[in-house]
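FYI, it's all coordinate maths here, none of it is from the lab. Computed from a predicted model, the values in this text were never measured in an experiment. Cβ atoms are built from the backbone, for glycine too; each structure is taken alone.
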Structure 1
Amino acid sequence: MSVQESAKIAEIPGGRPAGAGTFHLSRTRLVQLLMAGSVVLVAAVAVYLWLTGGRYVSTDNAYVQAAKLEVATDVSGLVSEVLVHEGQHVQKGDVLFRLDPRPFTIALENTKAQLDLTALNLQSQEVDYKRMLSDIASQEAQMGLAQLTYDRNAKAAKSGAVTVEAVDQARAALNSAESQHQSLLQQAKVALAKLNGNPDLPVTQHPNYLQMKAAVDEAQRQLDHTVIRAPFAGAVTQVDQLQPGTFLVAANAALTNTGAVALVSTDNLWVDANFKETDLTFAKDGDPVQISVDAFPGRTLTGRAESISPASGAEFSILPPQNASGNWVKVVQRIPVRIAVDNPDGVALRAGMSVTVTLDTGHRRRLSEIW
């Protein structure tokens with residue numbers, strides 16, 4: 001800047017260059033605009049939060065659950081083979097372990113032999129019944145002959161052609177034939193009862209045969225249950241507790257680690273979330289849910305509320321709280337909500353994992369409610 005220009009500036013009152021006042025006013029207006037915008041922004045956020053208040057509820061009192069089972073059997077025997085190892089993934093129907101089948105095979109063969117013997121006995125009874133009918137017919141002929149002999153001797157005795165002794169012998173022979181006939185009739189009745197009242201009934205429909213057939217089926221069932229299979233797909237655990245040579249007692253197999261293999265489903269997974277009762281005012285089945293798994297930070301899964309429990313968790317405890325005492329203190333109850341996971345998308349969920357869930361109830365307030 002030249003000396004002349006400096007002199008001209010010095011002549012301006014206040015010593016400020018031309019246009020400095022304009023710049024000062026623009027900065028002041030900018031600050032005012034920013035302050036007004038901040039107020040509007042805060043108001044808009046407050047209105048939005050009020051409108052969406054109660055729509056989203058969340059809790060970290062939630063855990064992954066899975067179908068799990070102590071896979072055992074209802075027959076007792078020695079474990080002969082364990083075909084899985086700890087953590088192995090199996091499909092439905094895969095063999096987990098086997099019992100020694102020999103005692104069950106022997107029992108099955110024994111019942112089959114008894115079934116065949118029962119069939120032979122029934123056939124023999126049918127033949128014997130038919131023989132009895134033939135004997136009855138033959139005895140009826142003998143009884144008719146004895147009656148004819150007695151009548152003839154009784155008539156001849158009146159004219160003195162035969163002796164009284166001959167008449168007595170003829171009467172005794174008739175009585176004996178009648179008694180024998182009655183005896184045969186009783187035997188035939190008993191035989192018919194053993195044939196279920198129908199001598200033409202097929203052997204396979206007779207009660208005795210059906211009883212032995214049921215015994216064969218039971219023996220076969222027990223033999224089949226010596227092979228223990230996975231009832232659903234999953235991962236096996238607690239396998240090392242079951243070793244070949246262990247005697248498995250069916251009565252308590254599922255209650256001890258030495259009598260079963262634990263199976264945890266890898267397909268049937270869900271989340272149990274325990275919401276505060278005050279958070280479920282607008283919740284309903286089918287509401288969308290976002291799931292954050294503690295073990296996989298940054299990954300968010302989706303799901304839906306499958307069912308909301310009709311009772312609080314305390315109602316299912318062994319010792320429910322008693323609220324009738326004088327020192328009662330109100331406590332917010334927890335309501336279990338079962339959440340179905342849509343698709344883990346490569347996230348290896350495991351039963352018992354901690355998660356945080358956020359449920360969208362879809363509830364919205366209206367501006368008309370403000371005034």
Structure 2
Amino acid sequence: MAGPHLFLIAGEASGDKLGAALMKGLKSLAPDVRFSGIGGPLMAQQGLNSLFPMSDLSVMGIAEILPKLPKLLGRVKMAVDAISREKPDALITIDSPDFCLRVAKKARAANSDLRTIHYVAPTVWAWRPERAAKMARHIDHVLALFPFEAPYMEAEGMTCDFVGHPVVAEPVPRKAEITAFRDRHGIGKDQQLLLVLPGSRQGEVARMTPVFAAVVKDLCQQHPALAILVPATANVADTLTAQMADWPQNARLLDPRSLSAEQAEAEKRLAFAAANLALAASGTVSLELAAAGIPMVVAYKFNWLTTRIVKKKVNLKSATLVNILTDSFAIPEFLFEACTPEEITPFVSTLLSDPKALAAQKSAEDQALTMLGRGGEDPGLRAARSVLNAL
């Protein structure tokens with residue numbers, strides 16, 4: 001009998017990583033599994049031929065989505081038509097709820113027997129709690145990244161498994177590899193390295209890079225020996241190359257475009273392991289930094305309209321996952337109006353010479369990663385088992 005045919009949809013870099021780990025786990029448990037759908041380079045590495053470029057879906061923020069709505073709706077139709085044509089055993093949507101759940105709703109309307117699974121529970125504990133009930137109309141089963149999410153999903157009638165986050169299973173580079181990475185990029189053995197991570201979507205890179213550029217210029221004046229590295233995703237590398245044209249000479253882009261997806265991930269992992277500190281846009285990257293044991297400063301801003309809506313709706317003391325999981329403010333944040341070079345620069349500058357503060361961050365990071373499944377079964381494998389059990 002033929003193996004299960006699964007239609008997967010991921011809409012951004014973090015979803016691509018989750019999807020690739022899931023696909024790898026599924027292939028180990030069900031070698032004859034077949035995949036189709038939408039994903040990025042990491043999912044392609046696992047055998048997915050994407051229906052259209054994943055970057056078409058990488059939009060965040062209410063005001064940012066509106067100009068691209070006609071194209072996004074066209075992509076919804078294309079995905080729904082493909083699902084109707086291919087008749088998979090299940091649709092697995094990965095994060096990107098605005099797009100993915102719209103597809104799930106229309107695909108289920110066309111075929112009421114379609115099994116639907118959503119990977120990454122909506123953050124109903126943070127904002128818009130009604131989303132769980134709306135999702136339950138079109139989703140059968142949920143794979144949750146965080147241990148406290150299952151009860152919210154089950155209360156609305158969906159089944160849900162906590163599977164952990166794949167970030168806890170990422171390989172740790174050896175010291176020799178880190179030394180070789182530093183040598184390759186002209187970074188001295190004892191030279192401090194600051195990673196700057198303005199995001200993986202065009203919109204957030206456009207908003208965050210000017211702020212981070214001003215921070216970098218001030219820091220390089222205060223710390224002339226500081227090395228700056230900006231790891232980019234392929235879809236924003238062109239934009240960052242242009243925006244970094246007038247950055248100080250000790251700042252350089254880590255450009256993945258000449259590398260395979262696997263090589264790019266390995267290079268990024270080495271950059272994280274080699275760094276002393278990171279300045280990052282809020283998002284999943286904070287967990288990747290935590291997994292590498294790198295202290296960080298997190299910043300983020302939306303445009304004016306999205307800021308007003310988010311401030312009214314969000315019910316969180318912190319936007320950083322390490323802080324949320326540990327119920328602390330171990331990771332410093334500069335959000336909304338506080339996301340300015342004047343606020344951020346002095347804090348980053350002080351952290352570069354404050355080992356006690358850095359050690360406190362690392363302790364919180366370790367605690368968060370334990371909560372996410374570090375030391376247990378590979379989360380990609382757990383997610384795969386949950387999917388097969390739900391079919």
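When semi-axes √(5λ) of the Cα gyration tensor in Å, for residues 109-196 alone is computed for each of 1, 2, the one that comes out at 43, 15, 12 is 2.
When semi-axes √(5λ) of the Cα gyration tensor in Å is computed for each of 1, 2, which one produces 103, 28, 18? It traces back to 1.
Computed over structures 1, 2, distance in nm of label points 7 Å out along Cα→Cβ at positions 181 and 269 reaches its largest value in 1. Out of 1, 2, choose the structure whose coordinates give distance in nm of label points 7 Å out along Cα→Cβ at positions 221 and 293 equal to 4.1 when calculated. This value belongs to structure 1.
Quick check: 17 is what I get for relative contact order in percent (Cα under 8 Å, 6 or more apart), calculated from one of 1, 2. Which structure matches? The read-out was computed on structure 2. Set 1, 2, criterion distance in nm of label points 7 Å out along Cα→Cβ at positions 157 and 285: the highest-scoring structure is 1. From which structure (1, 2) was Rg and Dmax of the Cα atoms in Å, for residues 189-356 alone calculated, if the value obtained is 15.4, 47? Among 1, 2, the structure yielding 15.4, 47 for Rg and Dmax of the Cα atoms in Å, for residues 189-356 alone is 2. Determine which structure produced the value 2.7 for distance in nm of label points 7 Å out along Cα→Cβ at positions 133 and 333, calculated from the coordinates; the candidates are 1, 2. Derived from the structure labelled 2.
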